[in-house]
Structure I
Amino acid sequence: MAANRALLGSTEDPYPLIHQKAAEGAVHAGSFRSLFDSAPDVFDAQGFKQYTVFGYDNVVKVLVDQETYTNHEVLQHFVGRTFGASVTQMDPPEHTKYRKIFQKAFLPQTVGKWGAKYVDPVVNRLMDGFIHRGKAELIHEFTHLYPFQVIYTQLGLDEEQGPLIRKLADAQLLNMIGMPQGVEAGEKLGEFFEALIAIRRANPGDDLVSHLATVEADGERLPDDVLLGFLRQLMNAGGDTTYRGTSNLLTGLLNNPDQLEAVRQDRSLVSKAIDEALRWEAPILRGWRYSEKDVEIEGFRIPKGSVVIPVLASANRDPSKFEDPDRFNIFREHRYRPIPFSTGPHVCIGQHLAKLEMSRALNAILDRLTNLRLDPGHPAPQPLGNGGRVAEHIYVEFDPS
């Protein structure tokens, strides 16, 4: 978890400063990271000017307008160097073509079948390890494990391969803060997945690699380099975000026991609880785009060739869109759609799978951990970070079984 924390930061509560900056103006010169950390990032090292964008309407505008704000020119320095030919760093028409194939691979009806096949066995196996004790630390014993073990199962990895692949995946992200281990880890992970793709293309099975290697849209399949880029990014984009999302969901519910009990009694509230958790603490607090031309946002001029940073956390807690936005409230009625998985052409491909995993995990916890509550012998969980947020620990008690 050290690599993750180095990237995510240790800020206890970034939201007062986010609200302050948003109230001062829609755009601020400098990176979002520089508000909390003096260490330069990869874009500073490349000499880019950076501008951070606040507020729901402004953030959505940046994310939707793919002609003005593009990906490749800026993300090649981060995503491209570690993940390779990732669809995340592509722009149209290349992005449009390959995203269509990925969308075919992750159709809701396809993802829905993965719950019983991949998610439930992992969730129940992990819970079997502590359910008899009546106590658990849900981060290290559950939420930090289950999304990655689901991926290991989907990829058909054995017990020894999975943890090693995850360490390399975590280390890839160090490139974002200028550490050379990130590129080295990406190269090693690429070698592993190149060999795995070749094996599965020759002998396809029912695993995720075989599925992605054979899925088609308009007669097109994913080339090996694009599939390789996706697999190198999968642990971070799929595992880390679901780990943080589930941890923050449990943090919100356990710190509001009346809401936890309401969800336990009425499972139709599970989806509302997940949506609120993702709004309240989005898996990633900001994104990156590149300005293809001089542009103005609320009178602030951003020059062509700049890194533009839309702050998702500001959008999802914009007080003009969400009443009492810093409060976790599963009963709130949304007049505006939160954007925890971004929006526009690059909205997260795996969001349906992430929500499925969070739903199966929460239902299993409510079914099996009777009388679940926070352990009064430990501090209540509190998300930390300024890149992505998650608590260090969630100590709970329940009736043993």
Structure II
Amino acid sequence: MQLQQADAAGPAVRSVVILGATGSIGRSTAEVISGANGAFRVEAVAGGRDPKALAQAARSTGAKFAALADPGGYAELKEALAGTGVEPAAGEEAVIEAALRPADIVMAAIAGTAGVRPTFAALSAGRTIALANKECLVCAGAPFMRKAAALGTRLLPVDSEHNAIFQAMGNASLDTIERITLTASGGPFRTWTSEAIANATPEQALNHPNWPMGPKITVDSAGLMNKGLEVIEAHYLFGIEPSKLDVIVHAQSLVHGLVAFTDGSVTAGLAAPDMKVPIAHCLSYPARSVTAARRLDLAAAGQLTFERPDFERFPALRIAFDALRAGSGLPTILNAANEIAVQAFLDGRIPFHRIARLVEEACNSALAEGVAHEPETVADALAMDRAVRERLRSELTGRAASRVEAY
């Protein structure tokens, strides 16, 4: 990766694009950059629907370009950036433009499938990707990894679990790895009964005990669907077969991932539950940087506990494993159905337990109808995604669900 030089004698300065600058990962990225003593400069920022927050992110990071996904917010964004020298733009293509701005590394932190196109555009342009959007690989893992391999481009994992595993693996070859284990906090419902979980409110689901996150990922975490998505992501990211992937519940969120080797040794990645740790690792890789992230204090923690996940109370994790093992595009279908179901829950239209049920029904329907297939391209994956969303929206609004010819 060619880095731009700060000056003839000074250290290299890495240029960064932040996709999803107004979300929790984007804000944490800005904090890491702010505390890095000039090691980074921000070329562009992109956000979703909040022009004021995006303008603030652009001003605080010194970005040259700010792109808002919602075209309706362009006027407000332009007004908020007047006199700053930051170029405003809006719409989906503007976000793509932000992704393609000259940069050494692109922080891919746009939530959900909305982040797939801009992240793939940046990857295709040869940018190093700091990947915080797991949906890129859940929706279109094979096309993403083929493109990265063809270009020799890196996908650096920002998710705390995948980052811990990445560090724990080191330079080990895959044939020396016996098992990769991702840890799950268990979310707010870890000790709840099935009946209580079924009747959980959005407010209860959004009350995560360890991590401050956006609403969609927090609801996913409450049902362990987020861990299922991470298992699928790990399969593509590390090239590990599903039979070698495992999940264990660790309520303290201090151990983030473990790698077991064929000689019986196990390497674990530990850190305080602070996203600035994996963010800083990816931004500086392969070097290390100094951050203000919380430090791990095992004596203060007192004890570390581990337990097997309960697939009866948390069926979403089982469904995700089943989809990964089945292949045939089921991870793409699962991801699309889950996004629609989670939003329906947040909108108060379905109870919590229906999220996993709707996702499983979508996967089973695709298999039964013989329309599921492995996506060959990102465009193919996104077409499948749209078809699933349209069908499920129709079902949720009570209209007769028209038969979808192809996923």
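Coordinate-derived values only; no laboratory data. Keep in mind that what you see is a predicted model, and the values were worked out from it rather than measured. Cβ atoms are built from the backbone, for glycine too; each structure is taken alone.
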Relative contact order in percent (Cα under 8 Å, 6 or more apart): greatest across I, II for structure I
The value 17.1 for mean count of other Cβ atoms within 10 Å over residues 301-308 was derived from one model only; which of I, II is it? I
Of the structures I, II, the one that 2.2 was derived from, the read-out being distance in nm of label points 7 Å out along Cα→Cβ at positions 13 and 37: I
Highest-scoring label, criterion being mean count of other Cβ atoms within 10 Å over residues 189-196, among I, II: I
Work out mean count of other Cβ atoms within 10 Å over residues 221-228 for each of structures I, II, then name the structure with the largest result. II
Structure (I, II) behind the derived value 32, 26, 15 of Cα extents along the principal axes in Å, for residues 245-284 alone: II
Across I, II, distance in nm of label points 7 Å out along Cα→Cβ at positions 213 and 253 reaches its greatest value in structure I
Rg and Dmax of the Cα atoms in Å computed as 20.7, 63: which structure among I, II? I
